[in-house]
Structure I
Amino acid sequence: MLLKDKVAIITGAGLDRGFGKTTAMEFVKEGAKVCISDICDTYPDRAMATGQMNDLQKAESDLKALGGDVLAVKCDVRKADEVNAMVKATIDKWGQIDILMNNAGVVRTIPVLETSEEIWDMHQDVMGRGTFLCTKAAAAEMIKRGKGGVIINMSSAAGKTGWPLLGAYTFGKFGIVGFTFVCGVEFGPHKIRVNAICPGPNATTIGDAFIQGYADANGVTWQEMADSFTKTYVPIGEWTTPYQIARLAVYLASDDAKTVTCQAINISGGQEQH
C-alpha cells in the first residue's frame, strides 16, 4: 500500500462523479485514513455544481464500505473558522495530517462582459481564498509535527491557457498554479511537497456543466458540443476520468514522488490552446 497509515484531507469530495470522492476511494485502497469535506449547500447559481449533505454522507458510507477509516466534515472552504474546525477534527481523530488535496471548485461558463461581481467573487473565494485557507491551516500542522507532508492543488488546463467564456474560472486556476509554486518553495525546507494537477475536459459533474455552458452559448446539444470539443482540442480523443486523476494524486502523495514538487502537471489528453 502506497499510503499506509497516512492521513489525508480532501475538500470538495461529496459528488459521485468528482475528482475528490474518487481520489478518496483510491487513497483508502492504498491504506490512507481520509477526512472528506464538502460545502453541503447550494450556490444561488445552479450552474455551479456543489455537494449536498446527502452527497457527503453517501461518500462517507461508500468509503467505509471499502474498509476505510473515514471522517466526513461539512466545510465551506471560504470560511476560516470552518477550515480550522475541519483541520482540528482531523488532528483530534488521528493526531496528524500528511496530505491535503485542495479540490473544492466551481465553474461558470459565461462571457467576461456578462460576468457579475457575484460570479467573479464566487470563483476567487472558493478557488483562491479556499486553497489559501486550507493550505495555511494544514501546512501549519505539518510543520509543527516536523515530518513533512504533501499538498495537491486542483488547477486545470485552463490554469495555463486562456479560454473564451471562462474568465473567472481561468483567473482562479492560474492563481492556484502560481500559489503552488510559491508554497513549494516556502515549504520545501520543511519537506512539504506542493504540486498542482491540471485536468483538461473531464467526465465529472463539473465537467458536464462546463460543456453545457458552451453548448448553450453555441445553440447546440451537450453531446454535439462535447464531440466537437474533443475533436478540435483533445489530440488523443479521450476525456480524462476521475480515476486517472485519482491515480496521479496517489503517486504525488506517495514516497514514489518524494522529489516531485513545484510542478503543475497536465493530464488533459494533449489539450492545448488553439
Structure II
Amino acid sequence: MVERETMITSFQWINTGYTTGYEWLTKGSGGWKKLIFPAYAGLLKHDTLGYILFDTGYGDSFKSATKSFPYRLYRWVTPVFYDPANGIVSRLKKLGIAVDQIRYIFLSHLHADHIGSLKEFPDAQLICHEDCKNLLKKNDISLVQNGILPDLIPEDFLSRTHFLSKENAIADKYFGNSWTLFENDVKAVALPGHAVGQTGIQFNLEGKEIFLVADATWFTSVIETKKMPHKMVSLIEDDWVNYQKTVSKLHDYGMANPETIMIPSHCTEIKYPFTID
C-alpha cells in the first residue's frame, strides 16, 4: 500500500441474503450439516471520492433472471434466501445513503451473488478485471457454467466499466498482477481460480489493512490451514489448480502480514465490528 495517510474513512460489511451448502462438501470434512453462506457487499467511503461498493450481493432481479432454462439451473444448485428489505439498496437507505451517491462499484467477479443489484445503480462507474469482458460473449450453457446470469448485466456494462488490464498491471510480490485505484488508496490484486477475472482489494482503515478476498476461499480458517473443500467443488471452480495456488498465496501473505484482516465474501467464522447482518 501507498505510504501515506489513508483516505478510506469508513467501511461496512453488509449481508444481502444467503445460500446454503453442506459442511462435508464446502469444508472437505464433517457431516451433512447445512452451513449458511451470506452474500456480503462492502461499502467504503473515500474522503474525496465518496462512496464505493465492493460487489452488490443478491438483488431483486435474481428470481426473474433464473426463471427460464438453462438459467434456472443456477437456482437449483444454489438456492437463494433473499429478502428485499435486506438488499443493498434497502440497506443503504437505512444508512441514509441514496443510490446516486454510490459513485463506483468494484466487481470482484460476475457471479450472480456478487452483482445481483447491479442494475439498481445506473450512474455508478463499474470496475472489474478485463477477463470478465470475454465471458459475456459465451453461449447460454457456458454462461451458466461460469455462474453468469445475463439478465443481471446492465445493457451499458461495457461502456461504463473500467477494465483492469494485464498490460497496465503492476507486479505484486505475492499475487502477480495488481492495480492501484481511487487516488492510490485502494489496491486491487488478481485472485484467480474460483471465477474468471476474480480480483480482491486491499485498503487501510484506522491503521489496519483490510483485504477483501472475494471467493478465493469461503472460510477465513482456510487461509491459515490451506485445507481445501471436497474435490467435487473443483467441478464448479473456473480453475482448480489456480484456486489452490491462490489459497497458498493468501496463506503466505497472511503469515507475512499477521495484522491484516482478510475477509472472504461468504464467511461467518468471524464477527467483524463493521458487519451489518
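Since every read-out is calculated from the coordinates, none of them should be taken as a lab result. This structure is a prediction, so every number in the text was calculated from the model and none was measured. Cβ atoms are built from the backbone, for glycine too; each structure is taken alone.
Numbers for the structure displayed
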read-out	value
When Rg/Rh (Cα atoms, Kirkwood Rh), for residues 108-147 alone is computed for each of I, II, the largest belongs to	I
At a computed 3.4 (distance in nm of label points 7 Å out along Cα→Cβ at positions 12 and 196), which of I, II	II
Label whose coordinates, when semi-axes √(5λ) of the Cα gyration tensor in Å is calculated, return 29, 19, 18 (choices I, II)	I
Origin of the derived value -14000 (helix-only ellipticity at 222 nm (-39500 (n - 2.57) for each DSSP H run of 4 or more, over all residues; to 500); candidates I, II)	I
